[in-house]
Every structure is written in C-alpha cells, then in structure tokens.
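Colleague: Next up, some structures in structure tokens.
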Structure 1
Amino acid sequence: MDSTQEERPKWIARAKAGVRARPALQHAAAVLRSRLTSYPTSAEALRQSEIYKRWWYYSVELLPGVITKGQYEDSFPMLPRLLLRKCGVEGADCLDMGTMEGLIPTLIARRGARSVLAVDAIPHCVEKLAAVRHYHRVEFDYQNVGLMYELDKKLPGRSFDLINCSGLLYHVVSPLMVLAGVRPLLRRNGLVVVSTNVVDTDEYIMEFNVAGRLQRELNTFWYMSIPLLDYVLRYFALAPLDVVYVSHGPHEHLRTGRKTGFLSVVCRAVDSPLPSAEDTWMSPSVRESWESKGLVDWERARRNPVSAIQYRGAAAQEDLRSDTGSLDLTSAVRRAPPLQTPPNLSDTHRLALGDAS
C-alpha cells in the first residue's frame, strides 16, 4: 500500500482536531483580552473606544446615556423578556442559550439567581460580554459550546431550574435535536422559555427558508407552525403555561404567502408527554422509538432534582386544553389582542443600567 494513502487518515484526523480546537483557542484569546482591557470611565472616551464601535445585537447602556447601537428598533417588543419577568428566578440555577451580549443573564443575575450560565456557539461576543458585566456590575458564567446540539453532553452533571431557549430554533437545521439536548438539562418541574419564528396556520408543518423567502439571514432555516410547536413541546414533556406573540406584519404575508410572527412560550417540565385524548401515537413514540431513546436522555431527566421555581402568570381558562391541562398555543395566540408598541423601554431589546427585569 502507498505510504501516502496510509498517512492520509492521520492528516484528516489532525485537520479535524484543528478545526475543533480553533473556537476554543479563539475563546481563550478573547477571554485573555477582556481581562487585560481597561474600560473607559468617561462618556467621551467610551464613544471613541473599539468596544463601543463594534457590531452589537442588543442596545446596551454602558455608561449613563452611552448606548450601543443594537439591531432592533425600540418599538419592537422583546417577548422572552416579558415572560421571564414572571419567572421566580430568585435563588434559581439558570441557563441562557445563544446569549449574544448577555442581556438576559444580566437581568436574571440582577434579580438574585443563585447561578447563571450563558452559552453561545462561537466566542464572537466574549469581549462585549465582559464589558457588559463590568459596566452593569453583575456576575455570570460564559461557556462556548459550539453548535447547540447535544447540549446535555456538553454540560455534564448540570441541571437548571430555568432555561431560556429564545431566538434559536429557526437558526438550526434540526430544531427537534436541539430540544432533545435541552430536555435532560431541565429539572423536574422546572421552566423553559422557548421563543421562535412561527407560521400562523392550522397545519402541522415546518416551512423551510427556501431561497431566503422567510429571512435573508444566512443562518435561518425553519419556521414551525404554531400547532406543530405546541405538539413538539408536549412530546418532550413540556407543558405550555403562557404565551405572547407578535405578527411580522402584512409585508411578511405578502412576501411569503404565509402569516408569520414571533412567539414566546413558557413551559413547565412534567414527568410524561402530554398527548391529546385522541392521540394514541405520542406516548408510545416517546417511550419506544429509536430516535426518542437515542437522542433524549430521559433517564437523566427523571433523575434531576425537583425545582421549586414559580411562574407568576396565568393563562385564560378558556385557552387551556381539557385533556392535558396545558395551554393551547393556537387558541391563545388567536384570542389575544395584538401586541403593539411596548409601553416602556424595559420591554424591548435595550438594556439600561437601571433595568431590574
């Protein structure tokens, strides 16, 4: 056999190892830079600084009156923020997925959570996270985890009272695989907030972002329908409790041929899936299918401690399913009055120095 052919698998293995190691090295370098950074103390110096001039996802006040330019208008509500405000995070262990510059971890830490872990796929915001922690005088941990699949394996031995999985599911090729890795991390009776773009239809579908017709953003793949999201959550033994929804507006309908919007739902972890009365497929599928048994560590989920976290909101009685007791997302969305411009900036994607939730 040609010696070149013998060596090729070793070269391939070394190349793959290098690709896997690169984000870790980038993360380490970014952390080191952030620790060596001297942060400006005057508004003028901050506005001239490299950290302020960077691209920011959130609008963050770093010094009084000095606010980074985020990607959202102040008229657009931040739906998971509205629901997380009702979650009793005091003394809780919390996880924020796809954290960007850490708006949610900052608010949760400020409210007295026992621990807060923020994770993201790549270390693109590490230095900005450090700046936010510095100026807002909060502490939370950050971990770079790569793609959001098999998150339970990347966080061994961890479990959480509250998990925020917002603005993420439409950015992954396999939304169900992400939820499969999240479910074992959630404590029994814990809360998870799931927020994603959806299609408002009665069909149980996921619509693919063909030719960018849903979004031109290159990491956008799927919009679930509202009924399918409801079903998937109940499949993973997550009982919907409360929901908020905002329509993308008539321009999106004209462009895609579908009514689309952004939905945020808070769910309670329960011990069993929640099929409707006529559904004889869900429970056996969760229990016996190769995919369910292979992708979801149900045994770990069952061993998790019971959380005492409270949810301080309540759904309308007429929107609760009579068979599962959980919230019917489609009914709740269609019955609720349209969500308009937020009444105050603390309901938006802007983080002010004095914000408490």
Structure 2
Amino acid sequence: MQSHTDDRRTFSCKVCNKSFSAASNLRHHMGVHKGEKRHSCDTCDKKFKKSSELTVHKRSHTGERPFKCEFCHADFADPAYCKRHVRSHNGERPFSCEVCDKKFKDSTRLQCHERVHSGERPYGCEVCSKKFAQSSDVKRHMRTHTGERPFECEVCNKKFTQPSYLKEHVRIHSGAHTFDCEVCGKKLAQLSHLKYHVRLHKGERPFSCEVCDKKFTQSSHLKEHMHIHSGERPFDCKLCSKTFTQASNLKRHTLIHNDEQLCVCEVCNKRFTDSSGLKRHLRIHNGERPFSCAVCDKAFSQLSVLRHHMRIHSGERPCVCEVCGKTCRKLSNLKCHMRIHADERSFSCKKPTEPCLT
C-alpha cells in the first residue's frame, strides 16, 4: 500500500534547494534570502528573519534558559549554543575542512577557517577599507579608530580592546606568573611575554623590514616601523589633530592635554607622560642598574644601553654610512659621522672673538 507521504507535494527554494511541504513555508523562507525581517519583538521592537530567532531573543527579556548541559549543568537560551557547548565536553568535532582535514565543533568556525585557504576577506572596515575574514575581526579593528576600550580591570581601571587582553592583565594583580624563563628565572604572566623575553637572551629578531632590513622581536613593532617608510600616521589626536605613527605615541601625547595624568618624579619634579619613563628616570636618583652584561658583568640602567654595549663584545656594527661605507655601533655615532660629509658644524662657539682654550 502506498503511503500518504509519497503523494505529498514539496516546494523547493531555487536559491538553496531547501524543500518545504507548504507554499506558505517557502514564502516565509524566501524572506531569509531577501534580507527581510518580519518577526518583531513586542518588548524592544528588534526584528528577526526567522521566528525561531525571535523565540530565542525573547528569552533575553524573560531570563529563561531551558537548555541544560548534561555534563556541567550550564544552561542556555539557545539550543544551538547548548549543542556546541556539549562538544567541549565530549570532544566531538563533526565539521571537517575538505582541504586540510582540520575539524571544528560548529559550521561557522569551519566557514571562517575555509577563508584561510580561499583568501576570502568579505568584511571591510568603513574607515580605512582594510579587509577581514571574520566580522568579529572588523569589530575589534574598529576600536583602533574609535579608541574604544570596553573591557576594564576592576583593580586598576586599565582598559583593553579585547577580553583576552584583560584576562592576561589580571594575572599581574593576582600574582599568577605562570611562565618562567629558563635562562634567568624571570616569571611572566603571559606566554606571549615569555616568547618575547626569550628573544632578548637569544638576540633573536625574526621580523625584518623589507625596505631597510631593520629587524624586530615582534611583528607589531615591524608593522609600526613600516609607517616610517610609508609616511602613514594613522593615529590622530582628537584635541589638537597631531598625528602619530604609533598608537603608544598617541597615548603618551594625550596625557599632555591633561596635567593630572602626568607622572611626576618626587625627587626633582620632572614630569613624564608614562610610568615606564618615570621608572627609567628614577634610576638616575637611586643608582639602580638592573641590566647586566653576561660577558663582563657591567651593569646598565636601561636595556637599550645594554644592547648597544653588547656590540662591543660581538663586534657588530649595524649602522652603515651610505656615502663612505663606514660602520658604527650606534645610530647616534653614525649621525655624528655624517656631519663630516655634510660639512656641518652643529656646535659653534658663541663668542668667536675670544680665543679658545686648548
């Protein structure tokens, strides 16, 4: 005997081939492709494409979370979120990349991953036209233009652009320095900080400028350095319109407009735009020299001075004169040398009529 289901007509979407048992259901479905939002919330008037999305949204007003995790009893308003959460317990990753076989817990993460292979970047910044593979990346990127830092530390009120940055920062207050340097025993709160720190011991600078061959320990430092060559100054002060190549320089500059936020030395009243500058300055008064040479044990108040000193032992002379090829250990020495070619006399006697003592 033939079943009733065999005679039932189906209505197929010409866009995605999804089938429906009723023409009215197909009409409602077509609104998804057209971008229509027919379903409106009675409480806040927010609109949705699907009735199921509206049902989940209403729970944000009622506080209802009917879907519970069988492993840890976490509850959710959306059944899809609950299903994805359960996979964090059972390790299920049902979505696989056809290119590299990497597996994912949900289809959205797979779609984002596939753009790594395709190079697709469908989301663009409205300010600078930079393209991104994920909409969340655009949202984070926009904060570089707006200066928004929505994630605030409850201890010191320092603000961050991303919750992960805040999470790592909180370890400073809790004392959870979980990453130890095997060379000097220094404890660091973040794994990324440990990686950068180890490069100081190795002298490793893996990020190189294609224009001038200058090398850096971090890719972000190289990115900011490239603004020197391009002339780009993307960070502008909202108070005086002065522009900067680095976000950190803009941050220090804005303190000039607010005297209350300046860091003042208690010994000589010299003012600084950041606490790190004040910390380095205080070593002049207290005589602290925390950076020691591993070869001759000579100590220095600044890490940059130690780096220059190490070139005495290594024989490295990275600053080269483009005119005569002479090499120097420091950029300041090269600048002084260049005056020979320019025939500059930057430091002249203010009273030329009087004889100079020899």
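Colleague: Compare distance in nm of label points 7 Å out along Cα→Cβ at positions 105 and 121 across structures 1, 2 and report the one with the greatest value.
Modeller: Once distance in nm of label points 7 Å out along Cα→Cβ at positions 105 and 121 is worked out for each structure, 2 has the highest.
Colleague: If P(r) over Cα pairs in 10 Å bins from 0, in percent is calculated from each of 1, 2, which structure is the one that comes out at 4, 11, 21, 23, 16, 11, 7, 4, 2, 1, 0, 0, 0? Mind showing how you got there, number by number?
Modeller: On the way: 1: 5, 23, 32, 25, 11, 4, 1, 0; 2: 4, 11, 21, 23, 16, 11, 7, 4, 2, 1, 0, 0, 0.
Structure 2 accounts for this read-out.
Colleague: While we're on this one: If distance in nm of label points 7 Å out along Cα→Cβ at positions 65 and 281 computes to 4.9, which of 1, 2 did it come from?
Modeller: That value comes from structure 2.
Colleague: With relative contact order in percent (Cα under 8 Å, 6 or more apart) computed per structure, which member of 1, 2 shows the largest figure?
Modeller: When relative contact order in percent (Cα under 8 Å, 6 or more apart) is computed for each of 1, 2, structure 1 gives the biggest number.
Colleague: To which of 1, 2 does the computed value -12000 (helix-only ellipticity at 222 nm (-39500 (n - 2.57) for each DSSP H run of 4 or more, over all residues; to 500)) belong?
Modeller: Answer for the origin of the read-out: 2.
Colleague: Okay, next question. Ranked on mean count of other Cβ atoms within 10 Å over residues 97-104, which label among 1, 2 comes first with the largest value?
Modeller: Structure 1 comes out on top.
Colleague: If you rank structures 1, 2 by FRET efficiency 1/(1 + (r/R0)^6) of positions 57 and 217 (r between Cβ atoms, R0 = 41 Å, to 0.05), which sits at the top with the largest value?
Modeller: When FRET efficiency 1/(1 + (r/R0)^6) of positions 57 and 217 (r between Cβ atoms, R0 = 41 Å, to 0.05) is computed for each of 1, 2, structure 1 gives the biggest number.
Values in this text are rule-based calculations from the coordinates and carry no lab data. Remember, it's a predicted structure, so these values are computed and weren't measured experimentally. Cβ atoms are built from the backbone, for glycine too; each structure is taken alone.
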